[in-house]
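Each structure below appears as structure tokens.
Read-outs: derived from the displayed coordinates by stated rules, not from any lab. All values derive from a computational prediction rather than experimental measurement. Cβ atoms are built from the backbone, for glycine too; each structure is taken alone.
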Structure 1
């Protein structure tokens, strides 16, 4: 049995876009031991997916923390990895190749990689998922498909969601407030849903409670599940939703792959052609700023989605 290492850090959306790659690697190495090097937020999801046998939490030490680097080097060299798939392809993870005494086969942008891919403009112009698909093809892994998350199971009975509903993801990280569409317009969208017999279901974390509370005040019929759902429950809810709308934020990347009709809203600095959610029924609207996206534009797209 060979020991395989897969490296994937990044934000939640980045991780979700690599799920299909993890599935393909597992299929390619059905009897080998696969370890995923990632960060703590993704551990439970990775284990539940059945794609890996072990998860190693990378503390990503600062360059000056020599002791931590020495420990990482020791760990890498005692695992007897024969093949490494670097799905992160950052300067940091490419550097990890130099920490091995006996270099394993390596898929990624690292110099000296046995299955190297160029770190050039062509790769960076593609959707992140397509770039990873091309990378794995060089390593002999085909096909690679979007993970539709059918393996996810969660009990949503306690959420009291009505039969006909739409998911609304109005928040996003406080670090990226410029990615938020004004909550007043989300409230208008919720009213639009309600007028058509569709209950708007508000999703978000406790950090976004001010946004969802304002929407709930403006549209009392909305069901506010802020802080009440797990990521797994969001995927299950997405399967039964009429559609979903949201900003460029993590939950949208959990919703779209399930096949839920999804509308993503983007400012100019966030590129949906490269980082947009994966899924069979995804639409996007992009303007210079989020404030430039009108409710009229959104209603046109939503009409197509719920027709």
Structure 2
């Protein structure tokens, strides 16, 4: 376990301290890892359906701005009170033990639900990828069973990693998050390359906001979940190296990086499909949106290799 026990005074009081092993890179990757996940993979298709082709990019940029302002508040608090527990500790100091107790359990349940959603999403997309490669033709039973089995295995694996301590969690989490972020940025880069090679695809952004500003506001509401997660950085106050400096920096860096990443991949999703590929008068954004949660996967698959 990554902790040490110190006994102070003759009264025998014991204070438990966690070792400080998480640097700025680890903390930033922690925030990115919690944000980049099911929220964006499942949300882009629906966002395109409700907000339109231009609205989806605008949605993530405006939500990123809102998240940045919120992150600044967390940054101030975590810099002044760099303690493990994050929001729970802030609430307890400001409003008492009862409020802190509720805030702590809310954080715990939210993280548990988010982790479960990420595990399920990973399972679904992994099986989908293998199916596209023709590697699962031998499977005769219901795919939903395999999805749940993989999700449980993934969840147990990360529970074990977290049990091992801050060092293992930080290192493994940083590597996986870095790989995931690079993958998402490569999708965005592929979209930019496609748009440069075939500028005609930019017509996919017309009309920019087909359903108006009210639809954009609705879309911002249900996609903001993709920006939740940077607050867990504050929970590592007792495990961070130089927390008063690194906690605020990690929060701001993670929000900025994830905002640019979401804007890039949503742009890529819109330009990924040629109008001629559809063979109908249906707009590309309507076609992507018709798949709902699967819209992002359907669109991005057209970028392999660099579009159809």
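Here is how the numbers come out for the structure above:
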quantity	calculated
Structure (1, 2) behind the derived value 17.5 of mean count of other Cβ atoms within 10 Å over residues 61-68	2
Read-out helix-only ellipticity at 222 nm (-39500 (n - 2.57) for each DSSP H run of 4 or more, over all residues; to 500), computed value -10000, structure in 1, 2	1
Highest-scoring label, criterion being percent of Cα pairs over 21 Å apart, for residues 93-180 alone, among 1, 2	1
Distance in nm of label points 7 Å out along Cα→Cβ at positions 37 and 197 - highest-scoring structure of 1, 2	1
Structure responsible for 41, with relative contact order in percent (Cα under 8 Å, 6 or more apart) calculated and labels 1, 2 on offer	2
